[in-house]
Every structure is written in structure tokens, then in C-alpha cells.
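These are the structures in question, set out in turn.
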Structure 1
Amino acid sequence: MPPFLSVVIPARNEENRLPDSLRQIFAFLEKQTYTSEVIVVENGSADRTLETALRFAQNYPTLKVLHEDRPGKGRAVRRGILAASGDYRFIADADFSMPVEQINRFLPPALECDIAIASREVHGAARYGEPAYRHFTGRVYNLLIRILLLPGLQDTQCGFKCFRAKVAEDIFRFQTLEGWAFDVELLTIARRRGYTIAEIGIPWYFNAGSKVNVLRDSGRMFLDLMTIRRNLRRGLYDA
């Protein structure tokens with residue numbers, strides 16, 4: 001039986017990029033043999049992201065739009081994942097810097113695992129248009145992640161990840177971080193609880209509108225890594 005796929009898109013201040021991404025995703029999904037839904041979670045926007053998403057929902061009955069008052073990508077993703085109904089729950093960045101056709105590589109029969117994560121570093125991956133300093137700082141951060149928490153995973157920060165429903169419902173209940181490092185925490189929880197994680201090399205296109213500010217966010221993200229280590233030692237992910 002074909003799977004039911006939920007695509008969760010966190011969206012903060014995305015009124016300009018969201019329309020094209022939604023057109024892409026629905027054009028792709030309408031051609032597939034499996035059923036699907038798309039969930040946009042708008043949180044803390046200062047622009048018309050919410051209105052833009054609601055306007056699209058008038059024409060696409062499988063589009064659900066949720067609103068969160070407070071910002072935080074991790075908060076938005078958790079809200080969308082736990083509101084989803086799919087057998088597989090796929091997180092996607094609002095700019096869709098990965099070609100939408102790659103989604104099927106994260107699903108059976110192409111792949112069988114508990115969690116599949118897009119990677120810009122493993123075999124078959126390619127980066128396009130990324131400034132050298134962004135690549136360098138990203139590799140330094142991922143080196144810290146591998147040393148401190150997730151040995152063996154080459155790229156935990158690409159924004160495209162797919163979870164089996166039961167796995168998502170298990171690990172997201174332990175999530176404590178609501179900012180940029182939330183996905184490192186989720187993968188750490190998954191490893192702790194014995195789930196399998198596969199990295200999929202994808203073509204990835206740098207978008208100059210990225211919400212991550214290297215200088216502003218690096219310190220906060222390092223402190224988040226230490227928080228995850230502390231949570232591990234305290235057994236907060238073991239209940």
C-alpha cells in the first residue's frame with residue numbers, strides 16, 4: 001500500500017519565498033501515486049507569511065496552515081510534525097534549496113530506515129553557490145557535533161529530514177530546544193533510543209536569504225550542544 005506523506009514547512013517571514021515553494025511541492029505531489037498533505041507552520045512573522053499561506057490553502061485542500069505566536073524553528077517543526085497524519089513526516093525548508101524531486105529518495109521502496117536526513121557532504125552530494133566562509137563555518141560546527149554528540153554523521157544541519165511516524169512521535173516528545181540546534185537534539189535522541197539514521201547525498205543550492213547568521217547564531221548553537229550533552233548525562237532522553 002502506498003505511504004501517506006506529510007510535508008512540514010516551518011515558515012517565518014517567508015512571504016516572498018513561500019509561494020514558489022508551495023507551487024513546486026504541489027506540482028510534484030500531484031504526480032505521485034501516494035497520498036500526501038502539506039503543513040505550513042507560520043510562527044512569529046513580521047510580514048504576510050500567514051496570509052500568503054492561507055490564500056494558497058483556498059486552492060489546495062491538502063494544505064494545512066498552522067500559526068504559532070512565538071518564533072523558533074524547532075517550535076514550528078514540532079507543532080507541524082505532531083499535527084501531521086502521514087506514515088512518513090518530511091521536514092522541508094521554506095526556500096526548497098533541494099530539488100523537490102529528491103523527496104522520493106527518502107521514502108520506501110527507495111530507502112528503508114527510521115530517519116533519513118539530507119546531506120551536503122556524503123557521496124553523491126553537491127553544493128551550488130555557497131560562499132566559502134559559510135561552508136567553512138558549517139564544517140567546523142559539524143565537527144563539534146561529531147565530537148560531542150553524533151560521531152559518523154557528516155551533515156546534521158541540512159533542513160530536509162524524513163521520519164517514520166512512530167519514530168517522530170517518540171523522539172519529538174523529548175525535544176527541549178526550540179532554536180536552530182533542535183535537529184541535532186532530535187538526532188541525538190534518536191541515536192540514544194536506538195533508531196537508524198541514513199544520510200542521503202543531495203544537490204543543494206545556497207539561498208542568500210538564509211535566516212542563519214553565522215556570527216550571531218554560532219555562540220548560541222554551541223551552548224545548545226552543551227545543553228544536549230547535559231541532558232544526555234541526566235537521562236532526560238531515556239524515559
Structure 2
Amino acid sequence: MRLLVFQHVAAEPLGTLDPLIRARGHRIRFVNFERHPEAEPKVDRYRGLVVLGGPMNVEDHPRRPHLLAEMRAIEAALRQDKPVLGICLGAQLLAHVLGAPVRRHERSEIGWYPLETTSAGAEDPVFAPLAPSSPVFQWHHYTYDLPAGAVQLARTPSCEQQAFRYGNGAYGVQFHPEVDARLVARWLARPDYARELAGAGLPHDSAAVAAATSERAREMAARAEAFFHGFLDLIGRPRRRTVLPSR
């Protein structure tokens with residue numbers, strides 16, 4: 001079984017989801033739009049689609065045509081009833097494909113925030129491991145409205161839309177369940193990301209985010225692993241090859 005993964009910048013990889021996919025025996029096909037902005041990926045030969053985060057936004061599609069290619073691929077995956085997971089920008093692209101507005105939020109979220117799971121989220125077989133009020137890591141300036149026909153799964157006190165499910169297999173999460181302490185440290189060390197945090201007008205700085213990460217990353221990783229396994233269960237497991245006895 002092969003999974004298609006859309007990556008926008010090298011700094012935002014699959015993170016902790018990568019080894020979970022490989023441990024199941026799946027093959028991963030990465031499309032890195034930073035390196036290949038002209039790519040036109042097709043989902044037909046894949047069992048699922050993961051769309052990662054990035055510093056660009058849905059409204060940037062006139063100067064970043066790959067965003068339109070991604071949206072076409074997401075639409076195709078939904079038509080083919082294939083599992084889709086959108087993370088941060090990926091969630092915004094999924095919401096946009098489903099007809100929901102995506103806009104700049106009145107206040108950026110960068111750092112750790114308590115996730116408030118809705119009753120539907122608490123009962124969702126994939127999302128339920130991300131329990132009410134569990135801390136999650138955020139890095140976004142934009143938000144989306146809940147798409148028509150979608151089910152809201154979570155919110156934070158500062159941003160109403162944090163996770164949704166559409167149908168039985170499409171999930172969008174605004175936060176970053178894939179990060180661990182090392183990846184957060186990598187982001188905080190990047191000058192462009194550091195400038196984003198410093199200019200966001202938030203009450204905490206990079207030192208405070210780093211301190212909170214050392215306290216909370218391990219707990220989120222454990223919950224996120226169960227969430228990721230739930231999503232991967234929708235895709236299934238590759239069949240093991242049967243080795244016939246020699247004659």
C-alpha cells in the first residue's frame with residue numbers, strides 16, 4: 001500500500017507520523033512542492049493522502065499554483081473515498097475544497113494551547129485519543145469556517161475551529177500533532193520562524209515555548225500516536241507476501 005504525502009517546506013516533515021507509517025509496511029511517496037512547484041500529483045494509485053503544513057496560505061494560490069494542484073488532488077481523493085489527513089495548512093486546504101472560507105485569524109496561535117474536544121470528537125473512533133483539554137502545539141495565523149456537512153471535533157479558547165471530520169475518512173486538524181521536542185526546537189531556531197513568533201504579539205516568547213515543550217511534548221506525542229494509528233487503520237495494512245514452500 002502506498003500513501004501520498006504533500007510537503008511544502010523541508011522544515012515541516014511528517015515528524016512522528018513517519019515511523020508509524022513505515023512500521024506498518026506502507027510505502028510513502030513524497031511530493032515536495034518547495035523543490036517541485038510544478039508537480040501535478042494524482043491520487044489514483046494511492047490508498048490515502050496526507051497534506052502537511054507550511055508558511056504559505058490558501059489565498060497565495062495566484063503566485064503558488066501548486067496550491068491549486070493540491071486542491072484538485074484533495075478533491076479527487078474525496079471523490080474516490082480515500083482517507084485524507086490535513087495538518088495546519090493541509091486542514092485549511094481541505095476546508096477550502098469543501099467550500100468553507102479560510103481567512104486570517106484575529107490572533108495567531110504559536111506554542112501550546114489546551115484542546116477542548118467536542119462531544120463528537122470524544123466519540124470519534126480516530127480523534128478520541130486527543131482527550132479534552134490535552135495540550136497541543138500550534139503555529140498558525142489563519143483559520144477556517146466549519147465546512148457544510150462536516151463535524152466539528154475540537155476547539156481552543158482562542159480559535160473555534162481546530163479539528164473536523166468530513167464523511168468517514170477525511171480529517172483536518174489545525175494544530176501540529178506530528179511535532180516532537182526536537183522538531184519544535186528546530187522551528188524556534190530558524191530565523192524566519194523566530195521572527196514570526198516575535199511579531200505575533202503573543203504574551204510568550206521562544207524561551208517560554210521551549211520550556212513548555214519540554215513539559216508537554218511527550219504527553220502530546222503519546223496521544224498523537226493513538227490518533228495517527230486510528231487514521232492509518234482507515235487505510236488498512238499491506239498484505240504480507242506468502243512464501244510458498246520449495247518443491
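All of the numbers you see were taken from the coordinates with simple rules; none came from a lab. In this text, all values refer to a predicted model and were calculated from it rather than measured experimentally. Cβ atoms are built from the backbone, for glycine too; each structure is taken alone.
Assuming 71, 40, 37 is Cα extents along the principal axes in Å as calculated from a single structure, say which of 1, 2 it is. This value belongs to structure 2. Among the shown structures 1, 2, from which was the value 0.50 of FRET efficiency 1/(1 + (r/R0)^6) of positions 93 and 221 (r between Cβ atoms, R0 = 25 Å, to 0.05) calculated? Working through the options, I get structure 2.
Which structure, out of 1, 2, was distance in nm of label points 7 Å out along Cα→Cβ at positions 29 and 101 derived from, given a value of 3.7? Answer for the origin of the read-out: 2. For Rg/Rh (Cα atoms, Kirkwood Rh), for residues 173-228 alone, find whichever of 1, 2 sits highest and give me its label. Largest calculated value belongs to 1. The maximum of FRET efficiency 1/(1 + (r/R0)^6) of positions 109 and 205 (r between Cβ atoms, R0 = 25 Å, to 0.05) over structures 1, 2, that is, the highest value, falls on 2.
Can you say which of 1, 2 returns 20 when relative contact order in percent (Cα under 8 Å, 6 or more apart) is computed?
Working through the options, I get structure 2.
Out of 1, 2, which has the highest value for distance in nm of label points 7 Å out along Cα→Cβ at positions 165 and 197?
Evaluating distance in nm of label points 7 Å out along Cα→Cβ at positions 165 and 197 on every structure, the highest lands on 2.
When distance in nm of label points 7 Å out along Cα→Cβ at positions 21 and 117 is computed for each of 1, 2, the one that comes out at 1.9 is 1.
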